[in-house]
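Chemist: For reference, the structures are reproduced in the following blocks.
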Structure P
Amino acid sequence: MARLYSNENFPLPTVKKLRELGHDVLTSYESGKIGQAISDQDVLTFAVNDERALLTLNRKHFIRLHAAQPDHFGMIVCTFDPDFAALAERIHQVLNVEEQIVGKLIWINRPAV
């Protein structure tokens with residue numbers, strides 16, 4: 001299963017469901033990196049140093065960071081979905097299909113209603 005780092009804005013219920021699905025997810029809160037106005041670059045650097053793919057809802061900024069710095073352990077950018085369990089399931093499905101996510105930018109979109 002994947003080693004993931006959830007950005008500060010990522011929903012905790014989705015993190016919990018990903019853990020139930022077997023993923024190793026570290027949150028910004030657990031790493032002591034919450035409420036400190038840490039730059040997106042520093043968030044990515046922390047994830048890289050801990051060899052984790054980044055989970056975020058902050059798509060715009062991290063898509064730009066991916067283009068500027070593609071040497072990372074993967075970025076999973078998501079649209080907000082109030083069905084947190086469904087979001088976790090979509091992430092889980094992609095991680096099960098992708099053999100390698102290092103250096104990849106993965107988009108997880110909420111299904112159209």
Structure Q
Amino acid sequence: MATLPTRLQRQAFEHLAEALYLITQASRLDDKARLSTAEFAELAGRICQVSSAFDLDQIVARTLERRGQALGLSPARAELITLLDAEIRPLEMLLLSDQEFQELLARTEAELGGP
């Protein structure tokens with residue numbers, strides 16, 4: 001039987017999602033120092049070891065929601081991206097430029113018959 005995360009574990013989860021978001025944001029701002037997808041995957045894996053209650057996929061999904069919100073999208077719209085059966089994994093989606101992220105979301109909505 002699985003137990004629900006504690007309040008402190010949920011707070012840690014939010015901090016980890018924020019950390020991944022800030023790292024990708026910093027990478028986009030400094031276009032001369034891009035993270036490769038392999039480097040980012042390794043970094044994200046290490047960051048997620050901090051949590052005993054949430055796995056990498058859950059933290060990445062929350063980070064995608066946070067990214068969508070920062071772009072003015074509702075969390076539900078940003079979450080659609082994780083449903084897309086695409087060549088790019090959700091973790092790699094965090095490294096996309098804002099324009100590429102929004103275009104991916106538009107394609108996802110069209111595929112799924114969304115707004």
Structure R
Amino acid sequence: MRALKVTFALAGLLAMTQYLPAYYNSSQFSYYVIREAARARSASQLKESVLEQARAYSLPIKESDITINRTDSILRVSVDYNVPVNFIVYNSELKFHVRGAGMLPMIK
């Protein structure tokens with residue numbers, strides 16, 4: 001019985017070591033996207049910044065995962081991506097969606 005408890009504890013610990021970094025990096029990236037979208041000056045600058053930060057957080061985000069829309073003076077960014085989580089006998093993907101928006105400066 002004790003061996004079974006130790007086995008489950010080790011399996012839980014293994015799961016935490018795989019899932020926690022993925023969730024932590026994704027939450028930090030989400031915060032960054034929201035903050036960066038609020039102060040962005042152009043769509044191309046925002047896309048490059050988001051891609052650079054995704055690389056810094058080791059997130060598998062491609063340019064095609066980022067959607068930027070401009071409506072009047074509002075710039076909206078949406079990032080949909082999957083993070084693979086690999087166990088010894090099971091592989092899964094965590095799906096994340098981040099949205100942010102900001103006002104573009106008015107040109108007079």
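Computed from the coordinates by the stated procedures, all read-outs in this text should not be read as laboratory data. Just so it is clear, the model here is predicted, and its values are computed rather than measured.
Chemist: Taking 38, 37, 25 as the value of Cα extents along the principal axes in Å derived from one of the structures shown (P, Q, R), identify that structure.
Modeler: Q
Chemist: Supply the structure label, taken from P, Q, R, corresponding to helix-only ellipticity at 222 nm (-39500 (n - 2.57) for each DSSP H run of 4 or more, over all residues; to 500) with the calculated value -17000.
Modeler: Structure of origin is R.
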